[in-house]
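*Asks:* These are the structures, in structure tokens.
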Structure 1
Amino acid sequence: MKKTKIDHYTDKEALDFHNTNKAGKIEIISSKPMTTKRDLALAYSPGVAAPVRAIAENPDAAYDYTTKGNLVAVISNGSAILGMGNLGALASKPVMEGKAVLFKRFADIDSIDLEIDSSDPDEIIKSIKNFSKSFGGINLEDIAAPDCFVIEEKLKKLLDIPVFHDDQHGTAIITTAALINALDISKKSIKKIKVVINGAGASAMACANLFKKSGVPKNNITMIDRKGVIYKGRDNLNQWKLAHSIKSKNRTLEQAIKGVDVFLGLSAKGVLTKKMVKSMAKKPIIFACANPDPEITPEEVSEVREDVIVATGRSDYPNQVNNLIGFPYIFRGALDVRAKTINEEMKVAAANAIASLAREDVPDEVAAAMGGGERPKYGKEYIIPSTFDPRLISVIPIAVAKAAIKSGVARKKIKDFEIYKEQLKQRLDPSVTILQGINNQIKKTQKKVVFADGEDENTLKAAIAFKNSNLGIPILVGKKEKIKERLKEIGLSENFNIEITNSTDKNKRIKYVNFLFKKLQREQGLLERDCDRMVRNDRVIWSSCMVSCGDADAMVTGNTRRYASSLDKIKKVIEPRPGEIMFGLNMIVKKGKTVFIGDTSVHEDPNAEQLSEIAISSARVVRLFGFNPKVAFLSHSTFGQPITSRTKHIRDAVEILKDKKVDFQFDGDMQPDVALNKEYKELYPFSGIVGNANILIMPGQHSAQISYKMMKSLGEAKVIGPLLIGLGQAVEIAPLRSSTSDILNLASVAAYSAGVIDYDKKN
């Protein structure tokens, strides 16, 4: 059983994360322009009167004219916060904000967290009922049993929108999906298996209910609480436990587990022993889902049996039972058909969709998003899709929507599910998928990355995050005393385990001076003492030498000086890749669209040949990120109109690519709106690039810099880069005063490049 490391963070890092820039994790922004007096008049008075009248006449019109159809209330009273217990409504707010973030990140659903300061179920029900008209769905979270049962059941009867207690049903859906596949692999029938469920809380009961709905006979499920087996005739059983009681002579887990096919644990660490595992039926299935520590570890299971399929709630083992695979996409499907409820048919459909997805071959783009390396393959260690599988959003909502329509709880029909599938894909933020894939890959290779500006606070934080996230091995360049001071300032021990290097290392200094002198004595006429001075006094030079001499795999720098200054120093040490132009490439990510822009940092006024080379190299790099390159050469003109002297070199670059017969689509000259907006296809039907471009080759560095920095500062797009393309080693330069996140992303890209690019030849 392969195990991976879990990311670790200090409390201060977590607190700083929640307090940086704006406090908390969510904000509300306008989805409409609010620039002019007319905009405001349409948004509020008097324009708002029109949708008010429409909704008054037809309440369902709220789905058309307000956020209701894409808005979920995430609600808790804080009575059962994670594994910490009853800490109160206010203390639950960080968790509920986190849930709202997950809704947005994975399914593009807007959420508002509402913490209700009450332990009275009736009061909570009344509160939710009174504000429910504002929402398309209600997600209940971290409410203790049995109140959670009462609240959900009554709300389902009172409201005509989905009410979903994720602690119950999310767990049940994912576990049922895992069970379906585990039984398939084990060649066992769901109608014949015997199941033991250890735990009798909300999630355990929901799992039992969905297991029964999926085909497990009622009398074949034994549920166990802290007092032992829940059997008919046992004293003091509440109505919910009574519903799961069976005739049984067994009283303990040790007795009940003998000869059973499935163990589901939603209880506590260590309750399942090796002896008990030995007593189970042939090819048993063990879902040890207690968090953070399972009822039994996969290693312990493998010590006594080899014929077992094991799942846990942890990310460091295969087969993670994680609600994140379910709830965002279930709500997505329910909202898109304006469902009145989330019924059992929709839950079963979701479970079957998840199970089916795990059986499919994993395509290249998904393998890349999940980290590359060993491709997941349906079997004992892959019975559930990864939480980062980008196909989830195009599979589960469709299954849920179809079930809602078929079962009669949908207010809206979907006419074309193929169109719906494409719409779902466009909701996913591609930057997250890209970066997740990169990070998953570099975790396996563990490259050494030099952080040249080690004394800079943001750089230091990025290096620590790089280490704590297990992305690779960071090396800081700087004075040890200064870095130790910085470590204490950000809440860590001055003895934090991270490598620090500088020119006081005599052996390395001698090696780097010799390397640099050999390279520059004829090239620039430098003396050995000149090279010694450079190595001693300049951290960029030192870091570049480390990479060139094999003491590190990659490097990131730039946060404390201008880009051009850093690049000039790097070029003294590291040559361009053979046969390739050097340039800057920025990744611009906005929901539904990822665009690459070059050259953003090296060539001030590139000629036609340089533009063509930038296009060729950009296409190569973009393919490494999993995209099919489509290149547009940008100008103030479109296909020669208007004709000016400033467009000739752009049109020449297009002709050069035609002569080279490259293996990607390209066209130009064209204006950026023509390249990006499909509405122009009708005007220029002869071009396959119009409206489809994902690589924008700028006519000059000035336009490239202005464009991407305006987008970064004023737009909603995420900017990654500039990525330094064409250098002979894996080096990235962060723009001046980059954030910790920006530096961390560039470090990840550098480590990734070091693993996938052969720097001795064109790739």
Structure 2
Amino acid sequence: MKTSVAGYPRIGSSRELKVAVEQYFRGKMAPEALLETGSRLRRMHWQKQMEAGIDGIPSNDFSFYDQMLDTAVLLNAVPQRYRDLGISSLDTYFAMARGYQGPAGDVKALAMKKWFNTNYHYLVPEIDSAPLQISGSKPFDEFLEARSYGIETKPVLIGPFTFLTLSSLAGGRTRESVAGELARAYAAILARFHELDAAWVQLDEPALVRDLDRQDIDLFLRLYESMLPSKGRVKVLLQTYFGDIRDCYEQVAGLDIDAVGLDFVEGKQSLSLVKEYGFPKDKLLLAGVVNGKNIWRNHYSRTLALLADLKKTGARIGIGTSCSLLHVPYTVAQETKLPEYALKHFSFAEEKLQELRDLSFLFSLENAEPEKIYQVNDALFQSDRIGKNAAVQAEVFALKPDDFTRFPSFEEREKLQKTRFRLPLFPTTTIGSFPQTAEVRSNRAAFRKNLICGEQYRQFNFDRIKECISLQEKIGLDVLVHGEFERNDMVEYFGEHLQGFLFTEKAWVQSYGTRCVKPPIVWEDVSWMRPITVEYAVYAQSLTNKPVKGMLTGPVTILNWSFPREDVSLEEQALQIALAVRKEVLALEEHGIGIIQIDEAALKEKLPLRRSDWHGEYLDWAIPSFRLVHSGVRPETQIHTHMCYSEFAAIIREIDSMDADVITFEASRSNLDILDALKECGFKTEIGPGVYDIHSPRIPGETEIMENLHRMLRKILPEKLWVNPDCGLKTRGNEETIGSLKNMTAAARALRTEFQS
């Protein structure tokens, strides 16, 4: 049975790519050295898969920043404003990713959004008047590079339908007007791989698992029917993931392609589709049975039973990962501090390669049960690994409807809060974190390594908080934060202080570009043990007469940015975490903190891709989980939340029903698209759409921010509008942070003057 990997992690097992790219940004690494780092990592990844016996090894899954951005550059979809900079091709690429501000000009970055239902973010291609055509050689170069090492790969590209449906169209362009150019460009790509004698090309089409209408399906068919005649001897694998293709299964099966990759982990109807409609005998069914999004071991007996069911349909079967392994860490072998009883349950990217090989071997046998690898695996799933907490389970069971409802009404609370805080019109604030300098990171590392004592660590943080409060007062912000210098990550930090999580040393996963996260693992029932944030929040508040926000991460985000359990429902895990965070909220309130921000940055992350599943499978417990956290606070306590880098318009009413007092959104990076939805639904919550992009090093001018605020005021009532950046400032430098915030507060003051005159 053939084995295939949809994609492999690219940041390096020790984040080598992150380090190299950031050194390049700082001018401390030459372009040649950066390119060499990429070449070394690619070779390592190919060899690892070859040694594991993988048949379908991907190439062109590597990227210096983002695969959608790579595809845009390959297809000449480089907006004119970036071409006009006149800088090198590499620097133009990074300007599209993170903006540019320098001698050559001043341009913002491309929009950034969540990649389907993952914690990965992609850059949104912008198709303007430039014709779509091959303008680069990256996929061909990397295919030949692997061949030079004696490794035959299957080049991987974002498929044309997904590329087009996720792109932004400018200059009067439409999907229909672009489709012909795009199909010709992909036809040329296939023809080039034919010339290079590539055996396979993988076209990723995750957009096919979403709700599709007739126009979508017609567009998909038009693209493929136009380009496939150019494939020559190249075999085409159409790879789908993150769900099933129920809306277009028959159309996909009928195409002149050679293999179809279906997700049997998240694809609820994948098996029933194959059973109902059959599968063409002349094509390979690549069954995605090894989970590319979670880190738990594959249960071989269940997977083999699924494969046996598929075999009965008469389909010719191969096996693969459910999606790219980009979403999991590199290897369990790097984890030296976790106990063996836990480690044996985990499977990261390297271990999933072994799982593919094991499953291929076991499925080839008439009876797999006598095999040792089968028996060891089965014993793992028969053992009772989870620590149960009867008190937590009883607390969840005892929840009543009133526990999810805050009293009194929003309107009454709003009046009380305006009286209490007496904030000016257009109050200014930040989302929470301030720059994590090398000094801050060193202090935290020294404490973890026992090089300094707890008191030294705390005193350092107190000193930074004092500086941060002073800086914010000097800048003129109205609602302050303590800066979060004690936090390594907004989820990991809270997980470390709650009962029920496990933590890794080097299990890094790429979130976007050079941003990597180390998700906690939900191991057992979750509970609150003691105050987590109170000490620092109270100290910060003691330094100023202005309100200081208590800063927390919400239960849905903690869950969505962790590796969740698979033996307990997501709903139960969310409610357990919500009860724990609720206790922290009440502790902050008890200690005099009047404004508490409960971030739900990842609220939309696990929203099912099909609208029919939104409520029953997700929103019906995700929204109540947030409401549970804050329902017990006093009316005059102001609850904030924050959300970022997703398309929220479709669920804007549900977001309003979270019943927060103030919600801040990422907005500037997505061109303030959310404003129309806010106005249309009559959004009651006070709102702070981000006025500038914090994922870019450029400093926005006061005029630019004023323009954004004026656009906001066309859709938002003045008394409802807050002024803030898109997101936290953790990843930014001090100089750009101060410059940006000064311009932001200046714009807010100027706007107040406008309204008072």
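What follows is calculated from the coordinates using simple rules that are stated; it is not laboratory data. Please read these numbers as outputs of a predicted model, since none were measured by experiment. Cβ atoms are built from the backbone, for glycine too; each structure is taken alone.
*Asks:* For percent of Cα pairs over 29 Å apart, for residues 276-587 alone, find whichever of 1, 2 sits highest and give me its label. Intermediate values should be presented prior to the final figure.
*Replies:* Values: 1: 57; 2: 52.
For this comparison of percent of Cα pairs over 29 Å apart, for residues 276-587 alone, the top structure is 1.
*Asks:* Cα extents along the principal axes in Å computed as 95, 68, 48: which structure among 1, 2?
*Replies:* Numbers: 1: 95, 68, 48; 2: 72, 62, 52.
It traces back to 1.
*Asks:* Between structures 1, 2, where is relative contact order in percent (Cα under 8 Å, 6 or more apart) highest?
*Replies:* Values: 1: 10; 2: 13.
Once relative contact order in percent (Cα under 8 Å, 6 or more apart) is tallied for 1, 2, the winner is 2.
*Asks:* When Cα extents along the principal axes in Å, for residues 236-459 alone is computed for each of 1, 2, which one produces 60, 56, 36? Can you show the working numbers first?
*Replies:* Values: 1: 60, 56, 36; 2: 71, 49, 42.
The correct label is 1.
*Asks:* Given structures 1, 2, which gives the highest value for distance in nm of label points 7 Å out along Cα→Cβ at positions 388 and 564?
*Replies:* Values: 1: 3.8; 2: 2.1.
Looking at the calculated values, the largest one is 1.
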